[in-house]
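Scrolling down, you'll hit the structures one after another.
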Structure P
């Protein structure tokens, strides 16, 4: 993999792309988004695990573009719900729900549980696919699900997830604060180390 080579981020999620670019920006690669390839459309995430889904997306984009591809899949895993919503986090409240729909369903499922019983973790898998090369990295951050949303930044479940290392939810943090500790940041930093080894 040579310097200046294009790397496609296999996501149509603007917020996710913004986070990924912020962390990967000094990799000596030309990082581009999926918006440059509208013909690809939505990729069905039919896997049973986060790893499956990340590779499904990365492989689909590589096959369609012939370019190195990076994709992620993230799940929120709540202990008392036996790891749910997990791989179904984005579709927890049904097909094409709004983030608020997913939050409402999760808070309803946790009704009656005290905050100390609401232990959870965010897990992100980042998958890389190129000609003859495939590998992935993982990032996990532990925290709790609070009883009501706090903060207006971020996306997804950020407003109800408070990491153990902070007294703020992800939605109360600015981008730089979140990028220092988040599950996606951890996975991307781990991926960045792997990519640096193959860039020449």
Structure Q
């Protein structure tokens, strides 16, 4: 097997921080009748895609934030350092997240998401997040120093497609199990 070239994220795509400028961040004026998903750190759980967003920005909220396109890889920069999921739709990210947008014909979003799940990269993210500081926080500058694998694009796409197929199956089975549990509890409550 050939050794894959290693490179940094800035050679593979655009890495930006989520943004919010309005204080307080939970001000209802930002969310009333909102339609633009506001992705927070807890929404990124290493699932393939970001799901279950609870808040949506309106135009006021969107203007004080930064809009990231669908297929952006969301990366947690504190708390659970280096967890990653992909946006299904254009969304705004909290400042506790980074957004990575792959360069076209250079990197594949699904492959990049799975790079963050890879043990070596996950450990490097955690290591650089705690280097020389008392608190754990991943910065863009530190993240850009981590080497990432860069196989040919066709191979990235193939790997991303295979792994995402398994992830979608797992997510489907998990939701079926949760639904079955709810039905069992409902039957237990209503048949006694």
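Throughout, read-outs are computed from the coordinates displayed, never taken from laboratory work. The structure presented is a predicted model; accordingly, all values stated were derived computationally and were not measured. Cβ atoms are built from the backbone, for glycine too; each structure is taken alone.
For structures P, Q, calculate FRET efficiency 1/(1 + (r/R0)^6) of positions 49 and 169 (r between Cβ atoms, R0 = 25 Å, to 0.05) and state which one comes out highest.
Working: P: 0.40; Q: 0.95.
Greatest value across P, Q: structure Q.
Using FRET efficiency 1/(1 + (r/R0)^6) of positions 113 and 137 (r between Cβ atoms, R0 = 25 Å, to 0.05), single out the structure from P, Q with the greatest value. If we compare FRET efficiency 1/(1 + (r/R0)^6) of positions 113 and 137 (r between Cβ atoms, R0 = 25 Å, to 0.05) over P, Q, the biggest value is for Q. When distance in nm of label points 7 Å out along Cα→Cβ at positions 57 and 145 is calculated for each of the structures P, Q, the largest result comes from Q. Given 24 as the derived value for relative contact order in percent (Cα under 8 Å, 6 or more apart), which of the supplied structures P, Q does it correspond to? This figure was derived from Q.
Can you spot which of P, Q the value 19.2 was calculated from, given it is mean count of other Cβ atoms within 10 Å over residues 41-48? Comparing all candidates, it corresponds to Q. Hey, helix-only ellipticity at 222 nm (-39500 (n - 2.57) for each DSSP H run of 4 or more, over all residues; to 500) derived from one of P, Q reads -9500; which structure? Structure of origin is P.
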